[in-house]
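Below you'll find a set of structures to go through.
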Structure I
């Protein structure tokens, strides 16, 4: 849940009011007053709202011909130029939300004043997120004219989003002023007044006349001033934030990261431990690699009189290739020679059904015409002094003989 520190500023930085509320506008700390320098510790991990003097911030409404916000902001100063006595270059214009009637809320303040307030905050380490006029904090209650009396000032809010502040007028004069304006009479029938004891003493003589002119007059005493009312309204229904354009708050990374400080330190420590662990493993593997390389170099030097591992590897490959070629050249002629001898000794009526050759020994399965022809085949092969043929079996099958013959080569 978000927490808000709401600070009401005055011309003198030694005089400020503040309180802390949650996102439901419930008070978390009591109302306090004192110097601005006493507030900085309260701002930690909270959103800061500045409530600025309404006497110095003009709030109004305007109908803009465009809906594009960036274009509307560019048009705004020139649309209001005729209503401002000062040079528009010296003024800061803030654009609010569009109301149901199509008009857009606008706040205007002197750049010098706004710079001064923000500098006062910066001097004590406070970075505000929002800045509103006091008028923006007056409650908007349909069908009611809301008036706040505070220290000689009269804050007025109609039910048509029109708000203003006057210095020490009578409430009768306020009603006359509104009656002569475009405000409908229906919105003046119910009067709701927030005031402190001094304000009540100021207007109580007018109470009979107010009751005569309106349908009802309700009064509520606010002993600590209107800050609690301003705060509750601005949290639940934000107004036109003056911190726009070049005054828009920059991301406060230090404040955002502060709650994660412990987790970040822990993560950093784990990262360092992981790096040290990998470094240790690297050193162990490096030492093992050096030991194995030294052993291989020693064996290569003793076997081939070569100390370089790459040259030793090439020599081993060359010798293995030479050995394989020698083996193949020794085996292939022997097999072919046995096969050639067998071909010359076989009778045309004999059929070789299967043949295997392994380690100089050839095993045959032969379908011979008779036992005699099988015996002749064995004798013909054996007549070659290099081979010996032996009949392993001879079985008569359908007027023929199924025989097995083994030929042993000269190497065996």
Structure II
């Protein structure tokens, strides 16, 4: 290559390379919003400087102290002008900060978070109704119509979601749900529901909630849950049936606390998709009822059925989680009731945050969480003594703590 061409290439490379000279580097610094007092002081200083320039241009003999007294006088017009200016500027800064917060989903208010999520077809989950099964008794062959209404002692109204017929044994179980969504619709096993209108052939004119209770009633999704689903969606693009798609599909419709996809031995093929579900809050997960398992199964869809969100050929089985309390044996210093309570709270918070279905629970992370309890100076965690690995359908929750004296 001839020398002139080499020189031109060298010059072009030098021009395209980043300039490392100190005066050419851009340093990104955080923008600190001044307080109203700081803005007012700056306005006073700017006003004084402007007046002194005018005075100097006219040749008048006015001292800087006199100008400062005039500008900063609490009852003066110039001070009023500076105050209005500083207050307005502070309000503009706050508005710009608010606008900046809305650009990022993590700091956006709920209404704007909904817009962020909607761009990915994620919408707040509405309040859900309590569902379950109720037992009717009466004359055999008595028809139980769909939509039969029943009332609890609390005044909550429920209705059957399927028709049924009392069997020869004089009993029949029928699916039912609360009319109004939300947590007030949840009822424990054995609760008695009275018929709103009498039905011939039933004796008594009531129904009893079965052993699973009426469960699944939850309030509308809170902003943190929506944000978690939005962030998960951004990190994990839909793949039409990947392992992480199933938790997303479940959480779109049901207030589950934990969802895990696991491989299973299927009937129609070597491998089936197992979806392990825990309901409730992460701080207090529970085993789903049979009615909830059935509802989630219908939403995901069964093998070779056209309904459902899963791939049409996927063999999907919804499984209830196994809740396993984890026991602790622990020595803390100082060993006081306050420190013990703080450690209990720290363990509960750690388990709610990090325990997942079938996932290893880290001993070191657990010990670190205990160390962060207010008032704790040192501790010795004797049990568990190492990482805890549950089986693939088990979720660890806080169990009893045996306190050991220092």
Structure III
């Protein structure tokens, strides 16, 4: 048995609902895949990922008293097929239902629907963070996935930035409302090349382009409600390389306020302005030394039952944004091609719109996890997000 780190405890303390704190990636395949061959592949490679053989054991109410236990893996329990008329809706149902704690909390599911096959990898966030999950799935399926560059000196959870923030909080908005159980996924996909080139012309990154586009989309939803968001604040995780035997990544986060466009300001100028902010925020996050204390605070809030009430009232951030770098070349699984990847991130407290992006084979897909309270504005969100990404990718001045 291996005791939880304080970072593990903080992450587990955040699993307070209304939905389980799970992460996932949904891969659309271009042909059916043989389940037995998939199980054989996973069984052959599972030893390379010891983190997938860990289950957590609770020992009392306090998250810090939990431990990791290494157990044997029966691939039949973790890799199986499910019928699904709508694969995306089925993935949501699976993630809302949650995973039992009796075995390691991850699954690789074949979702079979009329005329289509999808693979869904889902895991508890205390077991894997997003970037680690991408690398783990790539290893299991024999596909190379680029590792993220080192970022944080210590393991954090992304939510620590809510307490560590030194930026002004979000503008008041009805979009910040306690989450309800269940969610929808809405995706927008564009060519990665033009986005990357536009970012470079502005001295920015693809992540900066995403932040501007997402802020535009969030502001469009708020405008539909008659609100103006002068400050859209995003919490953005930074991921480093695995350093412990289990393979967990180091995770840090920074808060960034995405500015409104000034009169006569071009997209290139706006991106350049944001790029300066993000570089400064990343440096501040890397230099922070309070992660242990903040993790202890979060674990303590969970023990006292204050975690969910506090985060349902937070006004520090408007949204959560994750950007994962996927494979440059098209993925294949036993000769079956992967058409697209859809990332699924957990939500938190009162953040009703959570965004995750992943690149794959020259395409960039941005997926919004939407609480029920914003389902009526789904089309407004996706139309604005697509328009912003297209406009920013074409910007030259």
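Figure out for me which of the structures I, II, III the number 152, 61, 41 belongs to, where Cα extents along the principal axes in Å was derived from the coordinates. Computed on structure I. When Cα extents along the principal axes in Å, for residues 129-168 alone is computed for each of I, II, III, which one produces 32, 18, 14? Only structure II yields this read-out. Ranked by distance in nm of label points 7 Å out along Cα→Cβ at positions 265 and 345, structures I, II, III are topped by I, which has the highest value.
Readers should treat all values here as calculations from the given coordinates under stated rules, not as data from a laboratory. Every value quoted in this text rests on a predicted model; they were computed, and no experiment measured them. Cβ atoms are built from the backbone, for glycine too; each structure is taken alone.
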